Structure I
């Protein structure tokens, strides 16, 4: 289907099919959190693909539309293609949202920055006190990577308005984020067998 004529619901369904068919492997895996799982989700197989990137940008931008979000970011490397996709779709939709990336390690040369960020149209640093930001990642298990990005943004004075993951593994991370008072949403959930489905709590 032509990108310009794709509705948010159609994008949601197509993206879910891609994630299920391309991103899930089955076996015995150790996750970033240290936990064992009988499936492994590798979202980059879709977020780095041309069609997948567009669909990710389309689906997640719809959650930010009209909410006054001034920047979107996440932790390298899972969030890198996602924030770029959102920034591009937001520009095409007439509501541009610049992106930033939280580095795993502080840069050791040049400006020694710990966050890479786009320029801001007002000439101020993109991540500056009072900015309303969204934080994203390709999946949430315990929430560790999302919390890293939240803390980096808040450390620069930003206000985290929205926290998003493509897939919630339903292992406590989403609940932990909500328990800290943040608005958290994930369009898809994965059960213990690695079966992906549209999350029941997701607004359509």
Structure II
């Protein structure tokens, strides 16, 4: 069974909702299973650490989740055209995974959300891909054979699924793109794992 890690950070709930839809796409593929994890907030107060297990929602990711996955979907809200600091902070702690080559030749995709049009979705998706390339991963986007990619009036890019809007209500086109991204990531992961 190919285990695909969905690693995300979400504040308003949009990215979390997208992660759930991508997970449904992954789980719809025979031989693939989604594992959803989030990351802790970054605190400037050294004594203000969060609990190791959140009160509700997705569990916090560990480096073992990275090491042991067969593929990954990485999600973050936009922050000035980049991923949010908590997700970047977690990835910055992954030197041991990088040194061992634990993620080399494994598929990866990215997804994001912004509250406004031109809020930095595409630049966020592109900058999120950079650490994945350093980790030796194979990038998986969303092809234009998904008709909603050309029809959407909200989010959706060939670089990865996106959501545009001030609330966490994902549009129908965005949902279809998220699901399709999960399916594609899962099919490629299963195929590579069974080579």
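If relative contact order in percent (Cα under 8 Å, 6 or more apart) is calculated from each of I, II, which structure is the one that comes out at 28?
II
A value of 4.0 was derived for distance in nm of label points 7 Å out along Cα→Cβ at positions 123 and 147; which structure in I, II was it taken from?
Comparing all candidates, it corresponds to I.
Using distance in nm of label points 7 Å out along Cα→Cβ at positions 43 and 115 as the calculated read-out, with 2.5 as its value, let me know the right label among I, II.
Answer for the origin of the read-out: II.
semi-axes √(5λ) of the Cα gyration tensor in Å computed as 23, 21, 15: which structure among I, II?
II
Bear in mind that the values in this text are calculations on the coordinates, not laboratory data. Worth saying up front: this structure is predicted, and the values here are computed from it rather than measured. Cβ atoms are built from the backbone, for glycine too; each structure is taken alone.
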